[in-house]
Structure I
Amino acid sequence: MTTPRFRRGLVVGKFSPLHLGHELLIGRAEAACDAVVVLGYSQPELAPSTRANRERWLLARHPRVRAVVLDDAHLAGLCAQRGLPPRTLPHNDADADTHRAFVGWLLIDLLGIDVDAAFTSEHDGDGFAASLTRQFRARRPGHAGVGHVLVDIDRSAVAVSGTDVRANAAAHRHLVATEVFADLVPRDALLGAESSGKTTPAKALAARLGTTWIGEYGRERWEEVGGILSVEELVRIGRVQVEREIEGAQTARGWLVCDTSPLTTLVYCLLDHGDAPPELRALAGRRYDRVVVCAPDFAFVQDGTRRDADFQQRQHALTTALLAPAGTPWLDAIGTLEARLDRVVADGTPLIGAPPSA
């Protein structure tokens, strides 16, 4: 049966995490509509599907849709911008009428739009569309109504549920996009200034866990270009570092160990150029399950590619200064390389060797 053409379609979900069943639903809406609005909210959030992660997944996988992903803080901010009384998200266990009324309010009062089709994979989709029709007609009696398009109700095309993926992401990795799976794999990030001894612990930690480690692309690139890195080049380094994490996560066993993160690239940009573009700042905000900061507490080693001890100290100070306001907890790794590894492993119990529970 051919799906009729619609002006604007709607898809609503928790997307915790975004899986291929969701993507099938969104793809059908994109194929049948001139425009698509995707609303995502979950109360409570289901780790690691934070608002930021879900928004990033949707934008990466479906860049043509209008993705509105909410948590209570973001919702409060949008209400304030529009001069509306503050509201909070309904609990995931709230009844259907509560969620239907909330979605109608979001569309009408917060976003100022309507839709003429709702795409779902649920038995109550007809009731959802009928509720939206009533809410739209209460404001505009001539509204044509909201149709319901049912997609893969028996999960025959994509047999997946968010609950299953959260319970065991590794067993269901074929049912989520690579970008999504990379965020489901817990990650250690080892940060530190030049000659602060983070690469050796990163390799050793990965060996102890029997998993994958990701090296520092920025150092590779610095050597390739002879030590001159423009702002544009630093942004590219941040992008490639994340791309390598995504690739490495596909073969990680439990945890992924990352020798540095885009935060290090941001530090270089700020120290060398005085400022950094929004894209690099956004990349530097990437979240990790644990951050280890290697202290520059032993003799500086000049291998011909590093700056000097003063620059090293400024790097360390700026790294911790950027972590603190973001509310990112970190572990200080101090002493010999062996002591650093022992400290990290000891701190990781019971984290090391297994991802955090869902």
Structure II
Amino acid sequence: MTDDNETLGLIGDAARSFVRQWGGPARVRGRLDRSLAFDREEWNAVVEQGWLGLMVPEEKGGLGLSASALTVLLEQLGDGLVMSPVLPGIATAVLLASLDTAPADALLSDLMSGKSLILAALPGDIEAPTLLPDAAGASQRGWLHDGHGADAILLWDEETKQVGLVHRDSQEQATFRAAIDGGSVGMVTSRRFEVRDLVASGPAALQAVADARDIIGIGSAAMLLGCARRALDISLAYLKTRQQFGVLIGSFQALQHRAASLHVAMASSQSFLVETSACIDGPNRAAACAAVRARSADCALQIVKEAVQFHGAIGFADEHDAGLYFRRVVALASWHGNAAQWRGEYFSHIAWAFTHTYA
């Protein structure tokens, strides 16, 4: 399948249809009242859509689409506040397909068929020692967002260069805490892999893990911009209806300037995302994904903060939709590191490329 404009349009339509049933502020408000709840029925609906195989090669049973399809899908899911771990699932499917081993293929089949929810806990530099205390003696550690419903978790061991499976039969190995948006942040640890749990090893496994992290980077950028776009729309509608001193507040020049600045930031960030998704298969893939992730997080945070200010105190309340988008953006902006950490990764990749090109 090719991701031409018609295909991208169909993906966008399917995502909007999914949001009407499984997304929206009302479902998020219900989730906030149920700590670490996981809706299996909603996840089954994700599986039925075939989105987990979006970027999996056709010979592995996937759709074989590119990052353009990924960003179209996730922008819509971000706009609709869908909380299922669609992005972690897609990244995990790509990781398993890239490993190209018999155990990985079996796990990929289980994931895409809905038999088991298997997600990858990827390495990162998230610092949350008070939230998620480290496990003494653990040699492997990975981070996973919105993955508290996983049946099993893939983990990368930097020391042995192995990918192994961590089963959810021990609270020691997977610690999840509720996030501000009703999702979760988790740390997964393992002291060693049993032979039966080894999935792959070597340089190919390392590259597959790096590719999955790139997908998390560009995918979360798309979700951030989807949330930000909706928060901006809500704010503009409010400016056109709210009156103060007998006049619409949207007529105040100061607010017009702020709204215009947000529109420019949104448009430029979306253009950057489109350009990145078009060249993701190039040699600077990791740097591009890190850059667009940092830029999108900065843009989305700016927009939701302004949205709260436009609305006043009610904008921060859960009863108002603006408050829910604020919560979601704050949570998404920390996925596998904040904007500053992703910028640091970008400069590291650029420095490495420069050194190896001109050394």
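Suppose you compute mean count of other Cβ atoms within 10 Å over residues 4-11 for every structure in I, II: which one lands on 13.2?
Among I, II, the structure yielding 13.2 for mean count of other Cβ atoms within 10 Å over residues 4-11 is II.
Which structure, out of I, II, was helix-only ellipticity at 222 nm (-39500 (n - 2.57) for each DSSP H run of 4 or more, over all residues; to 500) derived from, given a value of -13000?
The read-out was computed on structure I.
For which of I, II does FRET efficiency 1/(1 + (r/R0)^6) of positions 68 and 268 (r between Cβ atoms, R0 = 41 Å, to 0.05), calculated from the coordinates, equal 1.00?
Only one of I, II returns 1.00 for FRET efficiency 1/(1 + (r/R0)^6) of positions 68 and 268 (r between Cβ atoms, R0 = 41 Å, to 0.05), namely II.
Using mean count of other Cβ atoms within 10 Å over residues 20-27, single out the structure from I, II with the greatest value.
I
Computed from the coordinates by the stated procedures, all read-outs in this text should not be read as laboratory data. Quick caveat, the model's predicted, so the values are computed rather than measured. Cβ atoms are built from the backbone, for glycine too; each structure is taken alone.
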